[in-house]
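Multiple structures follow.
None of the figures in this text is laboratory data; all of them are computed from the coordinates on show. What you see is a predicted model; the values in this text were computed from it and never measured. Cβ atoms are built from the backbone, for glycine too; each structure is taken alone.
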Structure I
Amino acid sequence: MSSEAVHTTGSTSMAHYGDYEPIIGIEIHAQLSTKSKMFCTASTDFGAGDNENICEVDTAMPGALPVVNKRAVEFSVKMGLALGCEIRKRSVFSRKQYFYPDLPKGYQISQFDLPLCEHGEVDFYLDGEKRKISITRAHMEEDAGKSTHHGEYSLINLNRAGTPLLEIVSGPDIRGPAEAAEYARTVHKILRYLDVCDGNLEEGSFRCDCNVSVRKKGETTLRTRVEIKNINSFRFVEKAVEYEILRQIDCYETGEKIVQETRLYDPDKNRTFAMRSKEEAHDYRYFPDPDLLPIEIDDSFINAIRSTLPELPLKRAERFEQSYKIPTYDSLVLTQEKALADYYEDVVKAAGGNAKAASNWVMTDLMRELNESKKTVETSPISSTNLGKMIALIDKGTISGKIAKTVFSEMWSSGKEPETIVKEKGLVQITDTSAIEKAIDDVIAASPNETAAYRAGKDKLFGFFVGQVMKATKGQASPDIVNQLLKKKLAGS
């Protein structure tokens, strides 16, 4: 691909950090889009009333036994394959022991030494360069509930407790805030392409924990890291990581010790602050959950899921660039969402193959209207077929590009087909040379001073004459014919 990239957020120059380099790894928690929870039949509906979607397993009632959600396993394998992971045919659930008010059991069911997915990687473009980040593991677990603190008391809502999670753990390969944000965006995009997670950042369906440390350039050992917990915005990932890098450098420079801890990011103050000291993994006292059998899958199960994988976003972007001959920037923007990429390809087909015109109309006019009206491409009043037909009308010379703007606006408000609008509004482009000649003659006759000035060498006045002719023909004259005839008339021929 060429040297452009869709997200050029300005990766911080390493010179900005002096003699230090940051080492960053990200743990992504993605809620899986199953109808029921990881280990019981309670609903995962986000909009339910407080503590409405709970059951005996969520609330840790005596004798309540967990049962694995098969669809959650399928979704996890699907994402693991998309990340290029090795899929373990025998994985085990463990109990991760720690006390937290919204975890009634006193432990979280997770995976430890035998995770479902391991050793993958993610590719993406940043500032024109292709980056590769390793995936250490992707394992299944259950989400915890939610605490809301009100001064002297707290409220517990267990609706989220037990929701299936896939935790995707990167290697310590990320070297800057912008790269961290783009990595998170890429994983988010893949999850949505696969339709295994809705990726809703505001509802907490997709959350990032960023592990940050810094070391002197040339060092190979890792220094003490700090975890920034529960970031639910790509912009905040970048800002939080940047703050933490600079904070740690300042600590080393002033002789202050870096403590392994969990910190939170405050976007209003643009700073991180300590939440709690970080336990080492062995302090969680993992052990296999005696209530759950190992997950055992075979090649036929894995291959059946592999057959359902769609074309992934980066591969699709590369195909768009190669097959449709559009710039890298266009291909990356158009593949941000699967529905948008599908829409674009349908527009190209309906437009008779004019891929660049389709790209321009989708990326500018359509996306502007979608953003302003807060609609998605799925709810667009203009169908992909109608947008493609409108582009075909331009290519045939039936309407001009200027008239197309009017047609587009009418399609947006009415949903009508472009041919119907052109017919009803009388918007067919004028290609009759005699009619255009008459309009040109009238404009020249009405503009003696401008005509004389143009003929005296003021070539920039040509645009004035074009504008006057288009105004006289209500914008319907063919621009190409207007330009050709005007040049001849103004030259006196």
Structure II
Amino acid sequence: MRPETLAQNVRDALRDPVLTGALRRATDTFAQRRQGAVGSLPDWEELRTQAAAIKAHTLSRLDHFLEQFVQRAEAAGTVVHWAHDAAEACAIVQQLAERHGAARLVKSKSMATEEIHLNAALATSGREPVETDLGEWIIQLAGETPSHIIVPAIHKTKEAIGQLFVDKLGVPASSEPAVLAEHARQRLRAHFAAADLGISGVNFGVAETGSILILENEGNARMTTTLPRVHVAVMGIEKVIPRARDLDVFLRLLPRSGTGQHLTTYQSLLTGPDPEGQGPRELHVVLLDNGRSRIAADERMQSTLACIRCGACLNACPVYQSIGGHAYGSVYPGPIGAILTPQLQGLPAAGKLPFASSLCGACKDVCPVKIDIPSLLLELRARAVASGNAGSGGRLEKLVWRLWSWCERSPRRHRVAMWLARIGARVPFAAKLLPPLRAWAASREVPKPNGKSFRATYRGEREGGR
């Protein structure tokens, strides 16, 4: 799927009851867990404000903190590479694998590597890495892409995963999570033991110490970054933060926002290669730009880069809950994808995504770093319309909005329009007459106006109270 085919993607997703059911159950669970975890912190809003301030300060001096990070990382023995775009980043990892004769690669979960399509690039030389995160491994077996930032296989039921294991692994049929996890554990541990090179993402890079922090819940990232003799970490340049003590703020916000945990199970803070020789002999960090410096220079859109990839906005979004991640046709789905992808890929390719939102503001309410996503969506919508990349409904849509504007500029015309709407609501087939209403009614109930207008109700109550 691609962003350009958003409308068809959405229609296909809405016709899949298994998908919508799995999404609803998962997002409801995350919402309940988040509510409980957030409630345990009396200073939650203060933490959000502090995190937003840290990110804003960092982005305003991004070049300074990146230079500091590189200086401190290299002093600790890390080899730092700069990648202008996806092709350059993939080439760097490919060259490192070739230089070390690494034929067997393992990879922990990383949205940055998904963004640059690293697996596909490495596969061209027969070096496609094995995904070791359970969800990522499942969708790799299925030949799919992630449907969620933190839960890649959120769209799959346990029955579907069980059948996938039967087809791909030849194991006995089962839908028991413990049994399926054991099958994965047995196979993945063999890959860890044989791997020559490990690839990971980075949650935070600390400028003060040159350290990188990797968060996870399964232990696979820790094995990916310690067992192979070479570790390559792909880090978006926006992941840098000034000080080690800033981690205290983000480590309380991120897990509670994403999965409803009080603390992520594994937290690996790495500063250079292992001097004792019991871990990787080399640590390489690939600093990925790929359009980020352009966003950082855009004062109106700069806050997009404050995202810490918790996925909370996806779990809260009514649009994502209905269509899932694949319908966006983007590596980054949901509200954050609707503002990030058009800036990374350009409005000609992804100009429709900012319109895939109800602007209800739920994403803003749950964002741990207070990104005003609705405002950014509106800004991108305006830019898409101005550049002719909005994918509008054409003359009919323009006519409808002009008619609405004409009606709303006069109280008398407004009353006549509401009167006609109430009459139309009583006609059973009225929703099938116009294409927009027909499309709306295909998957939801058409709103019906009250029998009496607000003015009439207010006038009656006022007169009755005299």
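Before moving on, here are some points about what is shown:
- Parent structure of the calculated result 21, given that relative contact order in percent (Cα under 8 Å, 6 or more apart) is the read-out and I, II the choices: II
- Taking mean count of other Cβ atoms within 10 Å over residues 175-182 as the measure, the highest value among I, II is held by I.
- helix-only ellipticity at 222 nm (-39500 (n - 2.57) for each DSSP H run of 4 or more, over all residues; to 500) derived as -15500 - corresponding label from I, II: II
- Value 21, 10, 7, calculated as semi-axes √(5λ) of the Cα gyration tensor in Å, for residues 359-398 alone, assigned to which of I, II: I
- Origin of the derived value 19, 42, 25, 12, 2 (P(r) over Cα pairs in 20 Å bins from 0, in percent; candidates I, II): I
- When mean count of other Cβ atoms within 10 Å over residues 407-414 is calculated for each of I, II, the greatest value falls to I.
- Sorting I, II by FRET efficiency 1/(1 + (r/R0)^6) of positions 23 and 303 (r between Cβ atoms, R0 = 41 Å, to 0.05) from high to low puts II first, with the largest value.
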